Structure 1
Amino acid sequence: MIMQHGGNISRIENILDFSANINPLGAPESVKEMLRNSIPDVEKYPDPYCTELRKRLAGHEHIPAANIVCGSGADDLIFRIVHAQKPEKALVCAPAFSEYSRALRECGCEVCEHFLAEESGFAVTGNLAARLDSSFDICFLCTPNNPAGRLIQPEILRDIAHACDENGIVLVCDECFLGFAEDGGKYSLRSFLGEKCIVIDAFTKLYAMPGIRLGYAVFGSSDLAERVRGTGQFWSVSSFAQSAGLAALGEEDYVRRTVSFVAAEREFLSAELRSLGAEVFPSAANFLLFRSSTGLAEKMLAEGILIRDCSNFSGLSDGFYRVAVRTREENIRLVSALRRCIYG
């Protein structure tokens, strides 16, 4: 079974989901408590400008609140950025999260793919910057990228940002998984945030709250931020999402524990997958891309485990799969099921 995205389990009962890359520690208790306390707000319209949340984010990001736009998840912001810019030609990496291309094509934009080489572990290399010229209006990046989990090295990110600035290209960098990476801050586009740069982040993955739908974008230009803020629906972020975001921003120890936990479990799971003969690609995120026998996803579903079949990613083929890094007990269950499916 090949799905557009991970986490689509609403019609599957009693399933262990390794297809969605959510923090294995679960949502912080402070977020859950805030949601319980926010129940009376259900009878009120939410603040359409996310005033308090943007103020807190401004302190967190060390940037004016005018340069921040909140949205109903990262996906919402991707579409709003594209609709605000109305680009005619775009450059995206492949393989990559499919929503970049979907949003661009919805606006009639020509999408050019920059294929990442398997030999480099699907990492973004310096040849991307060399490809950027004035014919492009917008470029989408992701670090760590999806589905491979590779970070873009700072010097490469700097060169890409410089090429975009020279050629008047809007550069959008999706950093929704960067919070899981060790020393993730030094790999952020925030270090090279020019007038046409946008960083997308979200609470979805790191704080394990995908059902809440909360993301935000940091802009190098307040004018560009204002154009994006004027797109989409007026009340794009619910009261519950805003309250949850405020609680999550205070969870610094939770984030530190997450990074340490995921690093240890990622190393364990990677070694176990290799012991099964799988080709495992290096990752700095809370998921692993690997290659094994074809038809594995269907066999695993029969075992009660859902993994992400990546054959529908542009640039990948049959036999590529992505699995989330979960708890030790769950990771052992995944490996045991994989062993049965591979060896019979």
Structure 2
Amino acid sequence: MKAVIDDKIPYIKGAIETIVNEVVYLRGSEITSDDVRDADILIVRTRTRCDRNLLQGTTVRLVVTATIGYDHIDTEYCKEAGIRWANCPGCNAASVRQYVHNSLLVLGLLHPGVTIGVVGVGHVGELVAADCRAAGMEIMLCDPPRRDRGETFCGLPFTDLAEIAKKADVITFHTPLTHTGKYPTFHLADDEFFESLLRQPLIINTSRGAVVDNTALLNALYKNNVRDAVVDTWENEPDINTELLNKVVIGTPHIAGYSADGKANATKMALMAVCDFLKCAYTFDIQPPALPEEMRPTSNDADERALQLYDPRIDSAKLKACPSEFEHFRGNYHLRREFW
């Protein structure tokens, strides 16, 4: 068995080699059809487009993405070609929760009297909604598939995006990116959406860049239809709109889910998918590194401790200072933990 693996997937080296004969590590954005021509297994992140162009004529029989999202995998082609695929649902949900929580802390919005609209209430959205509710915020939930199934969450029914546009002080997006079907999310937040906003909300996007029309968001910021924006996922990454980057209050290089805890979870789930495919036992203990000895909290205040552990303004300042290094910052991300 031969595996080709994105060289930025953490904690996988040494483990995968115990279950396959040959491993090749390559930069995800540069993996070609020639690289995987004689491979059996491909393990990627979002930068590798797994479609007919990459996979046709190869021996690949399993594609695993160590991410929640899988819009970079042409699942219809994989089905047609008999290629099994797997993603890692929920792997970094707690990491994204931390990012949203701490961004709201920084901006002084994590408190009673603030209404937040959570758009997309899956693994991530549920954690964000529960966290904000625990802080005393009013929460509104939008998830059309769950609404149509008659579901509720935290005892609350699901509403529609138009209602959230009228009443929310913060709107945070946690949907997958889909272009077709009953519930397409491509440019879910477009010019029409931004024109419909009544309370100048803060916009947060940690889902996929194209869920929010970046040009429409920039126009909304200039027109004061929104008070500000926190953007972690962008259209056309890594060639992002630098004018939008400079306009948002927090802009980061697609790292909301990049805690070491989330990365370890993703690698565990990716290895489990491989073991399931090979019908072998999962025997790995993938753990994130401990924080360095010198890194200790210096406050008893819960909010201050949270920001000492992770302050998204630091990642934002780095990207704003050098946006051309988007991929470098993402691929060489510092050690971040979710808990002291």
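Derivation of every value follows stated rules applied to the coordinates shown; laboratory data play no part. Nothing here was measured: the structure is a model prediction, and the numbers come from that model. Cβ atoms are built from the backbone, for glycine too; each structure is taken alone.
Table for the structure above
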quantity	calculated
Structure responsible for 3.7, with distance in nm of label points 7 Å out along Cα→Cβ at positions 71 and 287 calculated and labels 1, 2 on offer	2
Winner on FRET efficiency 1/(1 + (r/R0)^6) of positions 255 and 279 (r between Cβ atoms, R0 = 35 Å, to 0.05) once structures 1, 2 are ranked, highest first	1
Relative contact order in percent (Cα under 8 Å, 6 or more apart) derived as 25 - corresponding label from 1, 2	1
If Cα extents along the principal axes in Å is computed and equals 59, 52, 35, the structure in 1, 2	1
Structure (1, 2) behind the derived value -11000 of helix-only ellipticity at 222 nm (-39500 (n - 2.57) for each DSSP H run of 4 or more, over all residues; to 500)	1
For distance in nm of label points 7 Å out along Cα→Cβ at positions 79 and 271 computed as 4.4, the structure of 1, 2 it came from	1
Ranking 1, 2 by FRET efficiency 1/(1 + (r/R0)^6) of positions 55 and 175 (r between Cβ atoms, R0 = 25 Å, to 0.05), the structure that comes out highest	1
